[in-house]
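A short reminder: the numbers here are calculations on the coordinates, not readings from a lab. Small disclaimer: the values here were computed from a predicted structure and weren't measured. Cβ atoms are built from the backbone, for glycine too; each structure is taken alone.
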Structure I
Amino acid sequence: MAANVETMFYTREKPWHGLGVCVQEAPVSEEALRLADLDWEVIQKPIYTNDSKDFIPGYKANVRSTDQKVLGVVTDRYKVIQNTEAFAFTDTLLGNGVRYETAGSLQGGRKVWLLARLPREYIISGERISPYLVFSNTHDGSGAVRVAVTPVRVVCNNTLNLALQTAKRSWSMIHTGDIKCKIKEAEDTLFKAENYMDRLGTEFEQLRKKKVTDKQLMEYIEILLPVTKDTTKVQVKNINRLREDLKMRYFDAPDLQDTGKNAYRFLNAVSDFATHAAPLRRTANYNENLFMRTMDGNPMIDKAYQLVCAA
């Protein structure tokens, strides 16, 4: 498990990010909080200097209720969004019976997230695409509350997070002002998610119509996995291995055999490569970073998408 993952669970089969402890059934919010060890609160406490015990005005410490761990120092304007509120937001958004696929904390509780499957499954270009809602929050003052939709291609568990110009897949709100009002306003997230999925379907149909020759394919692969004049012989060997891996995922993947040689097939091959290919160096936080791309998007997938759109 990645070094910065503190707690996490997942349901049934190990997900694309490969993190967490397995449970058999996707739980409802109350059980998900317990399984993810997120059933604690953030308490704001005043800050004093060590030597004189003087009170430091304008700042507070966000402290975890279970172990008194300081999660971060924030200004007086900072409003806490408790873990229970995060789950309540998703419960309200998705309705009764929502099931959580994964949830947990990073960096000693400073960052928490949950991932829930949206109730509607889409058939896009003849394939089943399941959208997931990712909710991420920080308790150390380092970032905003973020919500994103992550489409996953069911047949091979690949994420298809495209940065579309016509529809957003992520939204955020800062920890100041009327938080309850902001959460209420954010309840149009489901509408935004459906809009993104509809636009994604339209985009996939356009990509299916864009033919990709074998020559174009090799050019795209060389752009995605470049060799420069500064690349060492060992690096060239490794890059060539990765290029062959990506090429194999395009030509030989069983689930793409009936797709035709087009931009949609290329994008799926890149998604498969970016999601599942073994890296040249597996860092301690590799799986964690792979998971966080469900929120931020994958640069390689976005670059591949830009390449085929520009052709």
Structure II
Amino acid sequence: MAYSVEQLLEHEHLGLGKVLNVDGHRVRIHFKKDRSVRTMSAKHSPLKPSSVEHDPYFDGIKAVAAARAKPPSNRSRPPTGKPKAPAKYPTQQEAVAGFLKVFPEGFNDLDYLGDGPTGERSYKVKAHKLWKETLNRSEFERLIAAGNFEEAVQRAKRVEAGVNLLHPQFERAPLWGAVRDPQAAESFSGGLFNLIYGQDPFEVKFNRFAAVLDQLPQPKSSTLKWPAMTIFPFLALPTEHLFMKVEVTKKAAQRLDVSLNYKSTPNWLTYSCLLQLGQRLMIDLKDLGPRDMIDVQSFIFVTGQANYPGS
């Protein structure tokens, strides 16, 4: 199927999107659900024409036609010698100002709190409540004692499905695909219970769960990734733990001159630095009224997007 700039499309997981650019089989799309901009393969991505012809959310979101390719020159050009300009990042003050342009009342803004297209808090709180209802300590213990590990996995999966934090192809699919086997389901559910409810220091529990994820069957893609590692502490214990989406979190840390000691493989040093970043933001954003790490994570996500004011 051929796609055109300005066209509205539907994605199986990401919902309604607007085509910003088409370059051969690569389609750049702005999605309404999580306000992300993604480049996808027109051949392999689950895209279909939208049933609606117009959505006011996309008004003012400018689409850019694909640039025409220039024929290659027969002459090789000498290097100019000019150093590449460093990327410009907004300051923390600019990021806060941009956030307030979107949500003038800060974390108490009705658009921020609601279920509309700009709502950042409501669906994460619902996922937290679902965790408390279906995987609270006593219920989780009951499932494990009964050997009902597959049900524990399915409940965790339903909690995760309530948010749009894991990439459907590179993070969600590998994780849930890896725990289909009964033995893997037992290992994962036991490791997850220990991560949230175990008595050891969190550093010990963190490292154990990392080992569990690393040892799951991984035929195509690793399950030991920062989003999969951090989503469950975040949704189960949002007053204490912070979710790590790498690129936007790096931007937030850079704005505040906080070192993440970042390594691509989940490790305790980086996670402890992430928790320090979360506490720093709780203090820095106090005038906006943050309640917990859900608000902190939402701020990190919103201000890390290229299309938001102040970016």
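For which of I, II does FRET efficiency 1/(1 + (r/R0)^6) of positions 92 and 196 (r between Cβ atoms, R0 = 30 Å, to 0.05), calculated from the coordinates, equal 0.40? Derived from the structure labelled II. When P(r) over Cα pairs in 10 Å bins from 0, in percent is computed for each of I, II, the one that comes out at 5, 23, 30, 26, 12, 3, 1, 0 is II.
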